[in-house]
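Listed below are the structures to be examined.
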Structure I
Amino acid sequence: MVLVAALNACTLAGGDTQNGNAAAVRVGFMYDVHAANVWTLDQCSSDEVAVELTSFKQFAEIQRALEQGQIDVGMMGYQNMAQMLDNGYEDFRAVAGVYTGGEHISIRAGSGITDWADLRGKKVGVPPNSFVEMLLRSSLREAGVSIDDIELVPFAGAGPPMQTALRNGEIDAMVAWEPNAATVDVDGYGEYADFNIQDGAIGDATSLLYASETLLADQQGAVDEVVRCLRERTEALSADVEQWVTALTEHTGLPENVARTAIETGEMDIKLYQDSAERIITEFAENGLVEDTSGRVAEFFDYSSLQRVTGLDRAELGAK
């Protein structure tokens, strides 16, 4: 699905545009609950930038599109930085945050699970090698619970199969992103656990915005405009949850009660959390999924657009 934003009449991709003034920027996104600030960029207005929004199903698809030059900007997870570096791709910089939170462990209603220790001997549904699995592993370790004492049940991504397994008692808990947790909670067969996979040392940083270094070099002003618009949409939607709910139900087809429940579990946040990025990459590396490039995070975090747009310094924007 491709949405051409109403930021300008221009529809060309790349640095040149039909009117010679606006810079066209191709933005890849997912319809994540808390990324509405990205997928409503078409509601901003600017004479300087023409944004073309293209939806994807997975962060991995957005990553490939950025690496192959099919998009100029993409919203992805913090772990995608390490994955791109592993692929030998370095033509990118993280220029803004997108959201925090939204990742959860849900337990089957009536399971009696009240803390991490209660997961011993239980079956936990998990998308293998995902961010939520790394959060689970880190949280268990911090709580002194061995992952070997839990039966991890793999699912090819989150969604209906995992939710159905929880409802049928085939698993006792599941780790997933929204709106999965909200769905099982609203439907009554699952509930948010009293303990959270994002309460640990890794923190609740979840998604950020990457831009190609080529775009930054050639069209720094265009990147600034995209970040300015991201801030505008973040503030507008955060201040008007009804607008957020309406956008979410219209674009995703989620029931309104599920949308409202999911929205409460995270927030749009444009800060770039360097410490969390390093911890996330380290966790993925310790589980053998990427090389440990956590020491290079500062090299690929570009706070300049955020600083110009917000007037804040690097430390106030998440830098160490």
Structure II
Amino acid sequence: MAELEVGVLLPHFGDDASVARILGHTPVLERLGYRSAWVRDNLAYAPHAFEPPGRRFVDPFVTLSAVAAVTASLGVGTAVTIPFRPPAVTAALVGSLCWLAPGRVQIGMGFGSPRPAFAAVGIDFPDRYALCDRTLALLRDSGGPDAEAAGPPIDPAPPRDLPLWFGGASDRSLRSAVRWCDGLLLARADLTTITSTRDRAAAMSGDRRPPRMGTVALVLPGRSYEDALRDVDESQLLAELSRVNRRDYTAVREAQGAVLAGSPDDIAAGLDALAGVGVELVVVDLRMTMGRFEEWTAVLGERLLA
């Protein structure tokens, strides 16, 4: 799987978040062969119905700064940043993170769907589209003359070659991705959704290089597929998968690519299937088994990444 970057979503949210998990285990992730560590973004966080409980949510930029400080080469990324901050604030945070961890930062941007986050900072929900594009423009040129005309220059500024991903599969998301970003980063998307989104983005790209494809895949390890789903509320998970992929499922197994479940060999086959439809980045999302984060990341790293 040399062509596939495998990252991991950090446990910085919910009741299973802990300093030991975020910082103590991150150097182990680096030694195991994970290429990058990723965080979510939110304000006034509340878990989805399929997620474990807990309102704790450690700030993504604080988390990634700390992770960068305890590792040497592990990439760090946001999946994805939501535009409830002023664009200049986001650009300054990203620039500082890139300065502290040169060559290791990837930033995902997305319009965001948690209405309470925007309400908490007094932003009208529809305004998030324009704020997102303004943020992307600054991330691409926060040290250039156009940025200086709009306000004080940002120093350290995000580098011009900063890898940018856009999270979302709507037409509006694809337009922003094609205009500003290097890749599309989907979440809980099945192989059909990934393929159709890839083809739509390529058609929008015209003569330009189409965006790379990445995905955040739910991973449920176990001794077997049945063991992996033993304690899972399948009805809640199926409802989430159906919402994201806009199709009905009768079993989790049908959502190939969105959920990688079973033994390490089963999960390896799922990663191969994702690579087969053009995915170049997979972020392993263990949120449904986060209480065993250290164990499962070690098992998967030793079996799949060595």
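The figures follow:
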read-out: If FRET efficiency 1/(1 + (r/R0)^6) of positions 118 and 206 (r between Cβ atoms, R0 = 35 Å, to 0.05) is computed and equals 0.60, the structure in I, II; value: II
read-out: semi-axes √(5λ) of the Cα gyration tensor in Å, for residues 214-277 alone from the coordinates reads 18, 16, 8; which among I, II; value: II
read-out: Per percent of Cα pairs over 20 Å apart, for residues 158-293 alone, the highest-valued of structures I, II; value: I
read-out: Value 19.6, 64, calculated as Rg and Dmax of the Cα atoms in Å, assigned to which of I, II; value: I
read-out: For relative contact order in percent (Cα under 8 Å, 6 or more apart) computed as 24, the structure of I, II it came from; value: I
read-out: Cα Rg over 2.2 N^0.38 Å, for residues 30-85 alone from the coordinates reads 1.19; which among I, II; value: I
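Read-outs throughout are calculated quantities, based only on the coordinates presented, and are distinct from any laboratory measurement. What you see is a predicted model, and the numbers here were worked out from it, not measured in a lab. Cβ atoms are built from the backbone, for glycine too; each structure is taken alone.
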